[in-house]
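Structures are listed in the sections that come next.
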Structure 1
Amino acid sequence: MPSAIFTFPKKFLWGTATSSHQVEGQNKNNWTAWEAAPGKILNGDVSGLACDWWGGRWREDMDRAAETGQNTHRMSIEWSRIQPEYDRWDENALDHYREILRGMATSGIRPMVTLHHFTDPLWFTEAGGWERDDAAEIFQDYVEKTVTALKPFVKDWITINEPNVYILNGYLLGLFPPGKKLDVPSAFKALSNMVQAHAMAYEFIHRRIPDSRVGIAINYHGLTPKTNNIGDRTLTKIFDANFNNSFINAIAKGKLNFVLRSKSLRKAKGTMDFVGLNYYTASQVKLSAYANQFLSFPEGVTLSDHKFMANQPESFYQALEWAASYGKPVIVTENGIENADDSLRPVYLADHLAQLWRAWNANLPIIGYYHWSLVDNFEWERGWSYRFGLWGFENATQKRIRRPSVDFYEQICKKNYIDSEDVAKYAPQSYDRLFKN
């Protein structure tokens, strides 16, 4: 049996990611209202108690993360808890987040904090949300309050998680609040305000914490034309420009281009210290009379439980190249697959981390990896049916279930390398691909 080791650099960040609404429970925000509306969430699910982090069960999950070798964790702050009303701040909520961050530090876990992860306070959305002319200024008040309070505990910040997904699902597909469909003018205004909000937050964090690292988390969807005809190639370029590139180009170059609209945002230029890459899957693009046929997976690829994503690690390498092209360090801020019985997750993990090592070995500036997710959680419009956790989760009992992927990832985190013996043990389907070529 061939033996090999893929070693990562010293002080590499190995962790997992979560978001506030998906794990805290008992939130009162725009998603709480969205869940209460009929037909919005698969099977009528609601987040409810979620993983009960607000009730204190973050402690045991952070203990599990630390015990299995993780040295970092990406979490988010719930804006609606910090600012439950426009003119009211909740100091107890800030104390609660400080307690979580202290607990992480005690366990040797470096926090990465996301300030906005899809959810907004109800008072904000009811007053126009991200379409308001002063949306960035309103968000800035929350940023200044939160960053000032958490300054002693956090160096790594993400301002906004997946603004491209927020805009696509909220303004073009209607799957997220505010539930608009094909409303390009509103989408452009909201996206422009998010760019400005990010830039203002970036500048403030650096004034308050000069040695901080501030970035964005962009969902990169690999896209290739299904055929070589001009229709497929053109549609691929359109999707790539508007979904993958619009926001990050705005903060890299100071100009927002989105669906035949453009706006100069010079103050946003250069406002990122790293590229946060969220990568899950890739698709082939085909021009069709039916929108639901635009995207498909190549024949023969292994699909997740609900055929929501495919195991395509070569596209992950391309995503890493894309992220590195911006000339900044790259942190994989999310990567994972929905798979309840854990039969595919170890294979996906092995295949993707091999590509991560390949990219680092090719001198791409990769400094960290966060697996999505630490534990099964509420997956937005897909409810509780889509299981992404290293640890399984029983909703009725709050029981955490140790999946084999926990053991595999533990070995990687503790050793800081992937070796052929562990791949043979936990992901034998990947062995020949990784070690016999």
Structure 2
Amino acid sequence: MMIPTTSGRIAQAVSGTLKGSAEREVTSVFTDSREYREKGLFVAIKGDKVDGHSFVKEMLSKGCICLVSNEYYFTDGTILVKDTKRAVYDLADFYRNELIPDVKITAVTGSVGKTTVKDMTGLAVSARYNTYITSGNKNSLIGVPLSVLSIDTTHTHAVLEVGMSEKGEIKRLSDLIKPCLSIITNIGSSHLQAMGSRKNLRKEKLDIISGMRGDTPDGVILDGDSEYEFSLKGTLKCRTIYCGTDNKDCGFRAENILAADGKTSYDAVWENNRQKIVIPAEGRHNVKNSLYAFAAGILFGVSPDEASKALQKFTPTGDRQRIYVKDGITVIADCYNASPESMKAAFEVLGSKAGRKIAVLGDMLELGEKEREFHTENALSASRKADIIIFVGSFARLCKEALPGRENIYAFETEEKPKAAKLLKSLLKAGDTVLFKGSRRIQIDDIIKETAL
């Protein structure tokens, strides 16, 4: 729930024209009519498939104020603006500056792992402070403003996820939320199609610090195992804090990493300190994800023991490396998204399992001109860990051809997912481990459903 305000004050903040009383109270903002809330501000956004204006009459009948950009819907209880998306941003900007100026915000961005690091960091900081955490993955030019508008007077801290789909988006969002701490999980290959080069991608990700204020801790946490990122040390306008598992020069590093029974333990080492951490997740990438969160907690004054205990409560969101056993088969459901980096991390987890290993792999999207090269390399990486591979998507045939002479390699077009599921079902037996991984639009989870796993 947002801090209560009035329709008149909102109209002023978004440079809109209000029709009706300026004294109606507003306590929440939403863009989906199914998320109706009493005393809410409904923002009518025209999408690719649905125009939110078609729900204005219904929302008005329920007592909501409506933000509209189509003059046809400009009636009592509505605020007319040129662009409702821009208006949500402007409202959040007003809200951040005028109503929650003292909240300390951590911004989390990166090519992969944003939601996991956001959730882990939220746990670590919440161990001592009342902290708002982005729900789900609301990390867009609409989602982040809505997250800002969900922070209230009880919150002293917030952890917000920041994504990108076009150039300049991260800078706009950083300027809006004004973080005092930023975390860049990594600078990988995701969104290369939009950015054109890794250099441009790094510049875009580093824009997360553009809106940073001088509040303590006033810094950015980076991947210290990446030479590409470690080379930034001393070049940025704010303090750099590095986390890693290999680079001994990192300010925070993980040592003595051990994985067993779905859990991973390690020692977090920083300055002259050492803290044992156990997380209910597998893979070195999750060690680093939790180390980012642990470092953030320490920088905010959370005790090492408090942060460590909080991280033990972590649970993955959605199909982000959700591991479970069904009918004697270990399932690694990691269907939320995919990039070369996250694929390799998933293969490492698959390779650590006993018994026969099966990988069901979908396309990786938005990789730009090197997409064929990335898919070929991905096929080779998968072949080192999996006994059976089922490729699904536009690059499935290419991936199979990259593994000549290998048996148990199969390829299906995206529309052939039912055939892929039928094949998988015929192959599965107790003791197997099967990984499902692919970009979200490929919907590899359809195969999980069709095989009843």
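Each reported figure results from applying straightforward, stated rules to the coordinates on display, with no laboratory input. Source: prediction; values computed, not measured. Cβ atoms are built from the backbone, for glycine too; each structure is taken alone.
Overview of values
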read-out	value
Per mean count of other Cβ atoms within 10 Å over residues 28-35, the highest-valued of structures 1, 2	1
FRET efficiency 1/(1 + (r/R0)^6) of positions 84 and 372 (r between Cβ atoms, R0 = 30 Å, to 0.05) - structure with the largest value, from 1, 2	1
Computed 65, 56, 45 for Cα extents along the principal axes in Å - originating structure among 1, 2	1
Among 1, 2, which structure scores highest (criterion: mean count of other Cβ atoms within 10 Å over residues 20-27)	1
Structure responsible for 0.15, with FRET efficiency 1/(1 + (r/R0)^6) of positions 12 and 412 (r between Cβ atoms, R0 = 41 Å, to 0.05) calculated and labels 1, 2 on offer	2
Value 16.1, calculated as mean count of other Cβ atoms within 10 Å over residues 148-155, assigned to which of 1, 2	1
Among 1, 2, structure where mean count of other Cβ atoms within 10 Å over residues 76-83 as derived comes to 18.5	2
Structure responsible for 19, with relative contact order in percent (Cα under 8 Å, 6 or more apart) calculated and labels 1, 2 on offer	1
For helix-only ellipticity at 222 nm (-39500 (n - 2.57) for each DSSP H run of 4 or more, over all residues; to 500) computed as -9000, the structure of 1, 2 it came from	2
Top of 1, 2 by distance in nm of label points 7 Å out along Cα→Cβ at positions 164 and 268, largest first	2
